[in-house]
Structure 1
């Protein structure tokens, strides 16, 4: 007697046509549940009441001009890297090397600041720094793209390994420049050569303007241009793209040049307009990896990345103040808070894309 296959207890099916409104409703519920678990975690760890928790987090991110400036600066950096990753990820080229591409741009900026700072007028010096940062980021980005296009290498591993090459280059130059000092310190501190000018009485306003322009341009590039259409087609199906007459190798290389170049620009504004120094630990700050989450959650929509970047930095700066004011809550614990909220948000994406079916009970 033939045996009938037993229906599994749980099975999944792909959802089709979930509206944007419903998708964001799922994410909103996920954020609420995430914060509920955060309040429980914080109460268990340090006995902090929910109202005090959210008041402290809000103060740490927006409480005064110093905190607000810090939040905007780091949200701007995170947004810039996320925008850089958008075309590559939409093409399903998994660029895990944004951290290295950013550092390459920052290193190129620092080299020009140090070696040409006394011989060029500031406007020309900044122009050369900007161009060199773009070239450096693009070169680091295009190397994995070339091997992917030519030999179909694994871009995830290749871009990841490029990070370590650039990190060691940065460490080499930092050790060379600092000499016997304990740290490199600010570059060109006496002359301020290569520093981006302040506008609106703010050191970060120009950074913000540059990144917002890049955000809008990338949105239009992906949505309205032929190149953006080709990126989308390659991401959907390489075979379809080839059948449509799209030069896939050219699209891969071109897209990664753009992605690396924007990361390079992020390195430029970080060194020239924010830190005025460079370090393999702080210049990137791990945001090259955090930006992967931002790009993925935004579904490569750069306008949505603005709000997601601000939200993540709000969590970071808010928990940073808690760790600074509570001995029992250190920086490691603050990362747990961020992880809890992001876990729920990422989990929401599962329910947006998949439906869970349970085995039906059959009557005897």
Structure 2
């Protein structure tokens, strides 16, 4: 199986399965000298881990990270950083009934067709549990970006099912289980999820992620555009079915006189471009929105087939998130951080001391 490494200069290789002994990743290309220990990574893993509320899967994993290599005396050495997260609460027996069937909406069918067999325990390699690896690697990237540029990357839930969530304040995001930026709507979200969980069905979600204090000039002009790589990264997150940059699909109904972000000596007057022009960062906040599909594992009986092609009915049992989007904010933050650090290292290597002679717009970081 190929396709397990992400990034060029800051490369992350993920390994493990949902019900194997452990999951983890190897980060290659992290600059030396960065102060780093498990306490820099664990908080982000804790925000993503299961069992944190009644609204997510009750699989109880501590997601405790172990750094096995790449650091010495509390600093990165430049060598590969290997991180391990042990699986502690597998219930493989919950999946015995689907060993010879395909769950609608899951990767069961495509994995079987591609490889000839599959690890059916919790989805194996296709499980969203693999996103813990991304979050661990992203925590390293976030720390380096913050140290070098003061970059801050934050995400929030903008919609749960058909409920749109107004943005009120960042301070509310980490005060509730939904990463909601509006505290007043949380009881409505809880009621919605309680009813959904009781019905045995699932729903999707929309997550918005914003990176501030991003250096000007990140991204390549043709095939490795920054926004293209961000789209590629976000689509690599389990269950993501759509990505918007800046105004996104609202651009269709906008006029050119509205969409084009005007410049003044004081800065840009809008940010419909989402912080990138021509695939290169402008120094404005980078804004991304992702759409996550409803969880495929539901208790409601669905039609499918078995390995012999015989029609049957599948009812998925076990512990599952009724909405995978509830735990997606830290994952989206991590993926954006991985793209930004990779492009920051490329920019530093290719254009270490560029001075175009053009004044940098106030509020941006060179």
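Thinking of 1, 2, which structure, once mean count of other Cβ atoms within 10 Å over residues 178-185 is computed, gives back 20.9? Computed on structure 2.
Taking relative contact order in percent (Cα under 8 Å, 6 or more apart) as the criterion, the highest value among 1, 2 goes to 1. Out of 1, 2, which structure matches -24500 when helix-only ellipticity at 222 nm (-39500 (n - 2.57) for each DSSP H run of 4 or more, over all residues; to 500) is calculated? Only structure 1 yields this read-out. Consider the structures 1, 2: one of them gives 14.5 for mean count of other Cβ atoms within 10 Å over residues 42-49 as calculated from the coordinates. Say which. Among 1, 2, the structure yielding 14.5 for mean count of other Cβ atoms within 10 Å over residues 42-49 is 1. Taking mean count of other Cβ atoms within 10 Å over residues 10-17 as the criterion, the top structure among 1, 2 is 2, with the largest value. Taking log10 I(q)/I(0) by the Debye sum over Cα atoms at q = 0.08, 0.11 Å⁻¹ from the coordinates of each of 1, 2, which one would give -0.42, -0.80? Computed on structure 2.
Where a number appears in this text, it was derived from the coordinates with a stated rule and is not lab data. Here the structure is a predicted model, which means the values were calculated and not measured. Cβ atoms are built from the backbone, for glycine too; each structure is taken alone.
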